Structure I
Amino acid sequence: MPKDYSRTSRLSEQIQRELAQMIQFDMKDPRLGMVTLNHVKVAKDLGYADIYFTVMGARGETDADIRRQTETILNDAAGYLRTELAHILTTRITPHLRFHYDETLDRGMHLTSLIRQATDEDKSRHEDDTDADHAE
């Protein structure tokens, strides 16, 4: 039976806190925008940590370009970040870091727009039906 607050959960939270500070204060890459770490998922054997992030972009670039560029920058810096993390963590194994853009916000906004569109269409159909009933 799993514990309510497992070791990997505690480690995920610590990695998220430490990496957020490292990315904000230690990384000097000017191409790096405002990165927010949303979730860290550590494998049970502590071999890998998947880090999900979002980013506020720069002007003049498309969102997709900013996401790809940020993901590349973070994955290129994963070795450095892992080394720095190893100095902080008290675990024998420091997980390999893999950065992924978190698409849940984009999916949520897309679903919200679809729901809004469907309700607007439903309202317009309902108004058309009541207008037709009053015309009779």
Structure II
Amino acid sequence: MTKRTNISSGTKWEETVGYSRAVRIGNLVVVAGTTAVNEAGEIVGPGDAYAQARFILAKIEKALTAAGASFADVIQTRMYVVDIRQWEEIGRAHGEAFRSVRPAATMVEVKALIDPALLVEIEVLAVVTED
């Protein structure tokens, strides 16, 4: 049986909702939809889609590292945005993180996220390759 590792970011919602920031099974790592909320529960970069995307990607990188992966292992990203007109700012942050990796990427506009001040949510799928 393949080992399952749940990665927690320690938020109060993980237990309430029943989810993990990331899950690794074998060489597969899935990072849950991630928003620009810091450890104190505060929204980072209100009104600034680029700042939120940068913060989110840093949180995702931390979760990947905890799962034994990195941005280089990411094969797919999904970006959910509340205003598709902000695609360039979000795309710029994504490009800074993944320009050399170039995962399959999806960006879609959604009606809303869990808090009206949140502008973007990002999730990733990674496959850890052996050296």
Subject >> Which entry (I, II) yields the derived value -19000 for helix-only ellipticity at 222 nm (-39500 (n - 2.57) for each DSSP H run of 4 or more, over all residues; to 500) >> reply: I
**OP:** Using FRET efficiency 1/(1 + (r/R0)^6) of positions 26 and 82 (r between Cβ atoms, R0 = 35 Å, to 0.05) as the calculated read-out, with 0.50 as its value, let me know the right label among I, II.
**Re:** II
Original post:
Comparing structures I, II by distance in nm of label points 7 Å out along Cα→Cβ at positions 10 and 34, which one has the largest value?
Top reply: I
Original post:
If you work out distance in nm of label points 7 Å out along Cα→Cβ at positions 90 and 122 for I, II, which one comes out largest?
Top reply: I
Original post:
If we compute relative contact order in percent (Cα under 8 Å, 6 or more apart) for structures I, II, which one ends up with the highest value?
Top reply: II
Original post:
Given that distance in nm of label points 7 Å out along Cα→Cβ at positions 42 and 66, derived from a single structure, equals 3.1, which label among I, II identifies that structure?
Top reply: I
**OP:** For mean count of other Cβ atoms within 10 Å over residues 98-105, find whichever of I, II sits highest and give me its label.
**Re:** I
Subject >> Which of I, II leads on Rg/Rh (Cα atoms, Kirkwood Rh), largest value >> reply: I
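Read-outs throughout are calculated quantities, based only on the coordinates presented, and are distinct from any laboratory measurement. These numbers were taken from a predicted model, which means no experiment stands behind them. Cβ atoms are built from the backbone, for glycine too; each structure is taken alone.
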